[in-house]
Each structure stands twice: as C-alpha cells, then as structure tokens.
Structure 1
Amino acid sequence: MTEVSRELLERGVAAAERGRTAEGLALIREACKADPKDPEARTQLARWLSMINRQPEAIAAATHALALRPTRAATLDTIGVVFSRANQHERAVACFRAAVAGEPGRASFHFKIASSLTYLGQFDVAEQALEVCLTLEPRYWPAHPLLASLRRQTPDHNHVERLEGLLAASDLDPDAELHLRHALAKELEDLGRYDESFAHLVAGNARKRAAVSYDFDLDRRLFETVMRLFPEPMLPPDATVGDGDEPAPIFVVGMPRTGTTLVERILSSHTQVASAGESLNFGLLLKWATGTPPPRMLDEVTLERSLAVDLRALGRAYVERTKPATNKPRFVDKLPLNFFYLGHIARALPAARMVVVRRNPADTGLSNFRQLFAADFPYYQFALDLRDIARYYVMFDRLIAHWCRVLPGRVHEVRYETLVEDQRGETEQLLEHCRLDWEDACLQFDRNEAAVATASATQVRQPLYGTSVGRWRRYERHLEPLMGELRAAGVELP
C-alpha cells in the first residue's frame, strides 16, 4: 500500500465509523484508485458498502479484493463477512477457512465458519468447528446456543454439564447469561426436562429485559401510527401489473418464529423465484428518504414523514439493491418486520405480492420467548417477557386485519397449522396468489440447497412435520402470563 493510499483509507474508514458514510466511501474509493493493486482498500470498500446494504456493489468489491490475493487473516475475515451478509455462504466459508490458516488460534474465525456451514445445512462439520471454537475460548458465548441447536441432544450426548459449569461463574454479564441459559433451555427440552428448561428461559430473559429497559408503548405507537397513515382501502393494481419488466417481489411477513422461513423455502424452490433472505433494504431506504435522525430504522417520526417520500422511486431503488444476482425473474424477501410497511410497499411496488404467515397465539408466544434474537437488533425486545409478547401479538393481529381491509386482494394469509395439515392445498393457494405456476418442487422444499440464514436453518432442511404444533402444551402451566393477557384482549386461544 502506498503512503497516499494508506492516508486516504485511514481517513475514509474514520469518517465512515463516525457516521459520515458517504464521505468515507468517497475517500475509500480514492484510496482504491491511488493503489489499484492493494486488497485492503477494496476490502474496506466492500465492508462499508455491505454495512449500508448495497450488496451487489459490496459483492463486486469483495470479489475484486480476493482477486488481489490478500494474505492477512483479518482481511480475509472481513471479505468473508461481506459474503456472509450477502447470503453467499459458500464463498464466506472459503474466506474464513483461509483466515484460519493464517491465524488458527482465533476462536471467532471458527465460529463464523460454523455459522455459515449451518446456513448451508452442513451441521456435522459446523459442530466440529464450534467445538474447536470453544476449545480455544470456552467463554465464546454465541457458540453455545448455536451448538445446542444443531441436533437433538440425548442423555448420552449433550453439553448440559459444561453449560451449567459456565453458568456458575459470578462475573457473567446479561448477554453471557442469556446465551448460556438459552443453550441450556434447548438441551433440557430435548431431554424432556421441561420445567428446568423453562426456568432458564425466564431467568435469562428477565435479566436481559431489565438491562435493555424495554417499553411496550414505543411499539404500540408504531402500530397505531401505521394504521392511522393508511386509513382507507387502496384500489388493487390493474390485473396486468407484474407482466413484462415490472418488478414483482414477494414479501413474506409475520411474527417471528411462525413459519415465515418455511413459506420462503416453498416459494424459493420454484424455478422462477430466488431468495433475498431477510433484507432490511425497504426499511432502510425509507429511513434515508425521510432524512430522520438515527439510530432507529423504524420510529414514529420516520413513519410520520414517510408519505412525503417518492415511493415509486424508492421501490425501484429497493429492487435494484435487493434482487439476487440470478437469472430468476422473481424474488422473495422474508424479513418478518416488513409487516409494518405493507401500505408503503403497496404504493412503492404495485406488482408486489404480500404473504402473512400466522400461527396459533400460544405457540407464537412460546416460540418468541424461546428464541435468542440478535442482541444488536432492537425490534424484537418484546420477546423477553410473556406479557409483552401477548400485547405485541394483539397489536400485530389488529394490524394484519387492518391490512386485509385496506389492501383487498393483495394480502394472502397462510396458517401454519393448516399448511402442516394440507401442504399441497395451501401451497397451491400460495402459488396462485403469487402468480406462479404449479411446480412439484415446491412440495420438496427440504431439497432446496440454497443457504438459510435464519433461526430455522435446521428445521427447514427436513420435510414438513407437525411436532411443533401444540408445543405450548408442554409448558402450559408456565404460560399463564401470556395466556391471561391474550384472554383479556379477546384473542381466541387453542
């Protein structure tokens, strides 16, 4: 790297880290020009493009950086992260393994290999990588719940003793305790020790909730604001919309852990549909277009200003940034949180199809309480408390009823339990709504080899099964805070 290139790169990265991303990217591009053979500048260009979800450009920059044959483990790791964020996990694994070759003692590299292998369905190899990670660093907390999730634990093969030993330490912060208790809850459930399992969920979630100071009223106001902004029914688009060059993405939304990944896998098994994973692009583009201050992507002020945005232009930008680099004409975006934006999506992308996945409220509540969501994603903090989950579910239920009224013919509801009972019939209706011809492959979604970068990575590699239906009954006596709140709101319970 030349001295000029190094100075430009350092200034660019510093600007980007201070939130001046456009300025930072401009300086990093200048660094690339100053030394075209330097992989470090290209790597940072890829990193920051990825950070603002400009994935096609990020992939191109990462590919260019690799072609310059970087040797530093940290550089290879950064390139791997870019590929991972773009759902290109095979390429990510190759980069992480190259990083390990340079620095085999870095636990985080082994964890990243395991994460990408999990998304690719290579669970045995992922398990080996996690054990290496934990041998190097037993307190690498995220590795424990991921390891627990890779298979069903048995009395002869589990990690309960190791997890309990780590939990006994007195210096655990809330995140460390949360990871350990969720790992223990999963393993103890596998062993049929349901009361102990639930006790760990309650303890870990309660401590984390106290640390984040979650306020349900903030979420309640989001629901109310969205419904106020879109009070009247919108005319359905012309029947010809979606033909020719008009982009027609499919949005799969719902409460987390209700089957959205399953529905996405069914759709992306179709020869005409690619998966864009859980993309934040629509919400981020709306945030940037409104010019509201950070840090939250979704807030009342952004929603209040959102209808002044040129939504059709936003829709075109969304497709450009989000459409996977394949020859498939359609794609599916399955970020559950997009249910807040269905009114905006209807205006931005008239050809878009919208699918809402529903699951019975008891299993929905339990599944959210059991799920260890990303610590840096603030929008699922309601899942740390059973009463908060119930209140959130009630508002979600009202919002979906609102969208069904306001967007007639645009929103198709899939009931998870009905899909389990009548896979073919429900799949036929789903494909018809999305204007897709029937293909038998959609019934064989478990053979879909594409990466699955969600919490359902292990489940959707199996044929459709019904053992998750009614799971709440195992914990019925512990769920009264959830069930009581739902009953009080008039929600029909199973």
Structure 2
Amino acid sequence: MKARDPIKVYDARWEEGEFSDGEVVRLFEAALIYGRRLGVDTVTISRDARLGAPRVMEIGVEVAVRAGFMVLLCTDPISTPMSYFMAAQSSIERPGTMGLTITASHNPGGYIGLKPTVPTVRAIGLDSGPDGGLTSVREIYHGSERLPESAGGRLRLIDPAEDYIAASAVAAGVGAGELAGVEVVLDAFNGSAGSELYRALERAGARVHPLRLVPDGRFPTGAPNPTSQGKMADAVAEAQRIGSAVVIGVDGDGDRLVFGDRRGVLDAGFASIAILAVDPSFTGPGEAVPALYDPKVNPIALEAWSRFRVRPLLFRNGHSQIKDYMASSSARFGAEESGHYYHRLRYGSLEVDAENSIVTALRFLKGVQESSGALDNLWELQGRVYSAGEINFQFEEQSTVDLAMSDVVERLVAEGATPVSSTPDGIDLGGTQVSRGIKVGPGGITLDRGWYSGYLRSSTNERAVLRSFFSAGDEETGKRIGAEVTRLLRETYRGRQIE
C-alpha cells in the first residue's frame, strides 16, 4: 500500500502535525526535482500569515539552498497573488523560476500547505501542468529519486510589496486618486492580503474602513473564508452604518474576494459585470473574446456578460486548471462562484494568467463608480434569481455518491432538463451541470419560464460527499427542485446533510 502524502487536486495541504518535518522535507525535494526537470534554477518562496508557515518556510529554504538553487525569499506574510508577482518579476531576468507559496488559503488556522508554480508563473495541479503537474510531484514523492546537494545555492531577501501594488494599479487601469469619493468597507479576515489591499485602495483615492486588518494566523473569528454563510455580516452592518459603502471581503491568502454593499453580498457572476465593464479586453469594437465561467455562474449574469464584447465559455472548477486553460486559449478573464477571479496580466515583458485581488477590486470599484446606479442594477439582476443554495450530503461509501448523483441527474433529465459533463471542446467538467429552459445561441442567452440550473459534483477533498447547487428563475421552481433533491438524497440514499 502506497504511503500517504499531502498532495491534493490543486495544491498540497495538510493539518499541522499531520506530517513530520521529514515528510515536509520530502515534499519540497519532490517539487524541486520536478522543477529541475523543467529547467528551474531559481525559486521564489513566500508565505501567508498562518502560524505553521514559518517552520515550513525554514524547511523549504534549507532544502532549496542546499540543492544549489538561487532562492528569492520574502519573509513577511503576503498574499498568494503577490507571490505570483514575485515569480513573474524574477522570471523576467531568470526564466527558470519556480514559485513556492506556503499557504492553506481559506482553510481554518490549523492547516498549512504549498502552492507551486513552474515557468513561466504556471499553476499546476493533479494532471494539470507540464508532465502532469502535481501528479509527477506525487510520483517523485513516493519514489526513490533524491535531490542532490550542491555548493552553488544562494539566498536573497526581497520585499515585492511596493512594486506589486504599483504594477497592479497599472494593470487595473486605475490611477492615483481616481477613486476619490468611494467608501469601502474592507474585511481582511486577519489574513495576509489586508495591508496590500488597503494601501492600493487608499492610493487610488478610496476611503477605506478596515475590519480584521492585522494578520493573525490564529484566525480568532474562525476560518478566513468570506464566501461562507454569514461571514460578511459585520462588514455589511458597517456599510449600513456608513450608508453608501462598497463591501469587499478577502480570504486568508488573498486570492478569493467577495463584493457587496449594505444589502449584502453579490454572487461572483453578477460582480463580474462591473469588472468586465472596465476591462479593455472586452470593451470597444471587435470580435467577442472568451471569458471563462464555472458551472455555478447564473445564466442571468451570463446574459449580462454578453452585452459586452464577451463570449461566455463554460469551464470546470479548479484554480490550476482554469489558469492552464487560459494560457492555452484566447480567454482573458475567468470567474468562479467561490470568489476567484482570473485575469490575463502584463508584468513587464510577461503575460501571466493568474489571480490579482488588487486588479479585481480596483476594476470592480471603477466599474461601480463609472456607471450611475451600477450597484442597484446588479442587485436588480441578482434579485431575479431564486437560489436553493448548496445542497451537500455525506454518505457511508464513495460508491453511493456516484449512484445518488446519477439518480438526481436522471430524474431531472426525465422532466426535460439537459445534462452537460464536459466543455464544448471535450474537457471534463469534474461534475454534471443540468439545466432546463436555458437556450444559448449566437444571439445570446434566452430563458424560458420555469428555467433552472444546477451543478453536482463529488467533492475532491472530502470523503463520500456530494455537493450540489441549484438556482431558478422563480421561487416555486427553485424550492421544488431543492426539496426533491434533498428528499432523494436523505431518504433513498441515507445521506447526512452537511454545510
């Protein structure tokens, strides 16, 4: 039986104490052996605010320097998007740069992990990236190949914050003072991205009202995930007190954002409308440019996307997979309902497909500022949708997940719904999108009365869990679908409903 490892679908992630220092050493060795096969000679290493990050960083630095790599190290807590900028900045002079970001994203404080990128700032995952990405790293981890020591290793400390903030403002197309008069409630959830976002927004002229700004790896108010139910309540209450403030929430490592105001939080598909409105890739004359969306983005939002020079293109969930597909296609934007936004960014002479929360936030605020009543319009569009929310069940066996999902899909197809399990060019969606009354054609998207849309998938990092999400054009339809699916999973398959 093969030994366990910390490698997941999109990155490596584990609970503190779950793996020994020796196993963490082996993870870095495996990542660097894989990188060396790709011509890597330079490694950027950064971390977020987690309490477990310093020890993991020390191990990573020791392994990389001992193996002869040039190591560019930022010891201060920074966001994952800033770590991508670090790798891009290094790649301009050192094309063989690998990025190693020590983070566990939005997970609770007891978790830690590693997100690698390979030349040139290319995210990897299982079966995603050169030579299979993390699949190769996993094989090396369990194999006998060792990382040889070399006397040529060097270490240099760097601080990319100022360059990152300036470059992000340029990429966003927002100059100093341009957002004067905009009020922003920024909830940083004690993560690593608060200070850089605060500085960028203030420099752009916004007046920022911060919550949970100071990095604190204990995360005293719980897991730093702004998309979780009720997590943005304090920020919304503060916006209500101010009266006319935009709300922004950012997760623990700064690559997940939510937007809203005194009325609550917008879904990512609707928030994207304001972002696309000021993205030069999608404005002006010319042919429509692809923008990726995950299966949970609402069709009403997609219809609004199509009013710009946008061709909405369905793609699967997955940070590394989405960025990898952007790099190989003409897509220049992507959005997931989990709060991830992807841009094609220019850093010096490089084009990089990645998250940049400063770019996302500045463009959203600019889009809201430039269009009178923009937030009212977004809320009006979102108000047309009834969401049944996530319907998540855990079962005794993984095989039950597959049976239950197949049964749900078959029952909906029997009443006229259409299932889709792959993109138009044949890429597996990692689940099944099922919809009724939605027509997509050259003229855009049309919605029939009683339309609904859903997405079902087996969880990639939880045992025997089926995750599903449904939305509809009216409350009656949405409640009916939600109730029927819930009853089937609970009564027929004896599932236990979870968050």
Structure 3
Amino acid sequence: MLRSLAATRYWRIASARSVPADAIPRLAWLRPILVVDVAMLAVATVLAEYGAANAGIPSIPLSALIGYPLLVLSLLACRGMYRSRLYPGVLDDLRAVATITALSAMVVLSVRSFFTTDAGVAPQSARHWAFAAGYLAVGRAASYWVEKRARRDGHGLRPTLIIGAGNIGRLLAQRLLERPELGLRPIGFLDKEPRASPELGLPILGASWDFERVVAEHNVKHVVVSFSTAPTHVLLGILERAERLGLDASFVPRLYERTTSQMSIQHIGGLPLISSRRVDPNGWHFAVKYAFDRLVAAMLVVLAAPLLALVALGVWLDLGRPILFRQERVGRDGKPFGILKFRSMHHGDASSATPGVPLTSGLAPGGVEGEDRRSRMGAFIRTTSLDELPQLFNVLTGDMSLVGPRPERPEFASRFSEDVLRYAQRHRVKSGITGWAQVHGLRGKTSIADRAEWDNYYIENFSLWLDFKILLLTLAAVARPSTKVE
C-alpha cells in the first residue's frame, strides 16, 4: 500500500497540471529520469570521494570530479536516454549505463594521463566508474519500477487518439488497454468508415475533419495513425496537424511484420527505401547461438545436478516410475522430436495427445487438459516450471535451444499452420525451453496468434543480447510462479 502510494505521489508531481501551458516547451527537457540520474551521479561522486582515502586512493582533481558526471550525462543524452519512450527497457538501459560510464571513465583517464604521471589516475577512474554505474543502475531501475506501478494504478496515462478503426487499430487499442504501463490510454477512434467491433468499449469520435475538436474535448496528448481507408494525404495531414498542436504522434507502418530493430534507410530523392535485416537461420549467428546453447546447457546440468536429483527423487516417491516422460513435439524445419519433462501426473499422462479435449477458438492448448491427474508433487513442479529442467538434455542433443519458440504437438502444429498467420515460420529455428512470447505472459491457454507474432519477432530480431535478456526475464518469471503451465 505504501509503495503504491509513493508511486502515485511521484507521478502526480512529475505530471502535475499546475505547470503553466507556456512553460511546457521550456521544461520539456526536464524529465524525471534526468533528475534521478543527476541525483544518483551526485551521490555516487560524493561517496566515491568520501571513502577514497580509506581505500588508499588519493582525491581526484576538481576538474575531473565535475567533468566525469557531465560527460556521462552528455553521452546518455546523445544516446537518446532522455527522449520520451513508451516502454523503457530496463535491461537495455542498464547495458547502456554500464557502457557509457565505462567509456566516460576511459576518456577521463586518457585525458588525465596526458597531463600527469600520478599513479593514482587509474584507481581513481575505476572507483568513480564503479560508483557511477552502480548508482545510476539502481536509480533507473527504481524509477522505472515506480513509473510502471503508477501507470498500472491509472496515473500518468496520456489520453491517446487512434486514427483508423480497422483490424489493426482495434488490435492496437486492445494492446494499449492490456498494458497500461506503456503510458497510453486510448479514448477512441477517428475514422470516416470504421470497421472496429464495439467489444472494446471505445467510441468512434468522428472523422478526420473532427480532429481539432476531438483533441480539445478529450485533452488528447498522443495520436497514433493506424491503417485506414483514408487516402495518404489525409493521414499525412493529421500527423502535421498533430505536430502543430504540440502532440506526440506515432504511426503503424505498412508491412510492419518486416519492420525489425535493425533497418537501413536510403533515399532516392524524397522516396525512402527501407531494408530490414535478412534473417538466415542457417547463418553463422545462429551457429554461434546453438554452440553457446550447448555450452551453457552443459554447465547448467552440472550446476543443477543436485536440484535435478532432488526433483527426480520427489517424483519417484510420489508417482513411482517412470520419472521422466517423453512427448512428441514439432521442432526446427517441422521435424518431430521427443521433448523431456519430469512426470507430473498419475498413469495415463504419457500419451502424445489428449483425445476428446477440444481447443478453445484462438487459444493454444496447455495447462491441465481433461481430468486433473496431477499429483501434489506434480502440481508443484509444474507451477514452478521445474518439470521443464530435463529439457536441458534436449538442448545438449541438439533438438532444442535455450531460447526459441515453444514446440507444439504435431496434430496442433498442423492445424495452427493452416489457420494462424505465419505460425509455420516459427519452425525456422530450434524450439526453446523459454521464449520471447513466454516471458511476456503468453503461456498455457493464451492466444496462439499472439504467440506466433511474438515468436517471429524474436527470430527476426535475434541477437545474443536478446537471448540473454530473455533468460534474465525467465528467471524473474520463475521467481513469481504462475498457474499457467504448458
């Protein structure tokens, strides 16, 4: 309760409406996260200097004492760390903080080395880097946690107008309603020929000629241009009108499925040619990934051996033999393999499918199908995902990866490949123990279309850093067990 109150109070102050309208342009740069960074750097600098003598390190000159934090703030600003973003990635920001503080320390060290032969230059720079990186990381993580908590409580949300009430506009509104932490609260659509269904409870507020009126009446702060039957010049005109009114504006690009995080733009006159990074599942990037997977899996098997033995003993005492059960799943290139899990149910759970259990429209299978035959130990290991640990051996044999799309049973994979857009493209890479969809809550009986969308996003934006992020997010998800199990 106190934490929620603190979060609410923080963002009420940060977004207070008492600020005069004519002062907003002057204060646009003064974002709460900048204030937090300045405060954390000040604390880090004071503490680094305060304990330097006890550590046997001489005091740093005043010029370097002031110059280092200013250089860090400047590089953070150049990196775009103070721009308005829908959903700041904490892990991405922490990586940027570590990189920028280290780079700034090296710059200060290099410059000082030209003007002094003092042997204390290196330890001074290293100490200030360590304090700055640590305090900035803590400050940003705490700030984002407070912001996220406040937005989920309904504070600091910006009224958002969606242009285009078609399928994509409806999907966009649904995603924003489901994720208030993004900070955008859809208030309705603007479309002359709406197609959106009314289940979201959002009204059609008018057409393009009503834009200024709707913005004024609903205090709109953000505009998103989605797909619409309106001609291009009308949509461009809305973006220009939004810019004149000082509103933030975004748009969903055509061919958004191919819009990855790594793109190049070349202009021929005024025409932009956009090229997205080509994904090659047979290329060296994925070869490195799979080699890394096996190495990490081998290390995890060794480290987790006591836990594996303990769970195996619990299953044996609770259910008897067999301790493991194997089920056929569809993996890379549509080839079947036997996935391993700790047994969690009484006899009869080892079949590859559960006949007679219908699929709910649009949802993936998962959880408990038919009669609940889980034992007490089985319920525990499925809730905590400990039943998935034997899949480390699937990684060692090359059937699976640590990170990738979760595999499905053949009969369901065949059906989804026919009914769900781009579902079969998930099979371009090896299946994973965890995945981008799973760490975003798409486990168990959730939308199979959403899973396919998130899985294909992962494939087309793959990097070892993204894998590392997913593994960290998986550890966080396991720490707060869900009842949704696969």
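Laboratory data are not the source of any read-out in this text; all were calculated from the coordinates shown. Remember, predicted model here, so these are calculated numbers, not experimental data. Cβ atoms are built from the backbone, for glycine too; each structure is taken alone.
Work out the source of -17500 here, i.e. which of 1, 2, 3 gives that when helix-only ellipticity at 222 nm (-39500 (n - 2.57) for each DSSP H run of 4 or more, over all residues; to 500) is computed. Answer by label: 1.
When Cα Rg over 2.2 N^0.38 Å, for residues 42-81 alone is computed for each of 1, 2, 3, which one produces 1.01?
Numbers: 1: 1.01; 2: 1.13; 3: 1.37.
Corresponding structure: 1.
Looking at structures 1, 2, 3, which one was distance in nm of label points 7 Å out along Cα→Cβ at positions 114 and 474 calculated from, given that it came out as 2.2? Of the options listed, only 1 reproduces it. When distance in nm of label points 7 Å out along Cα→Cβ at positions 258 and 394 is calculated for each of 1, 2, 3, the greatest value falls to 3.
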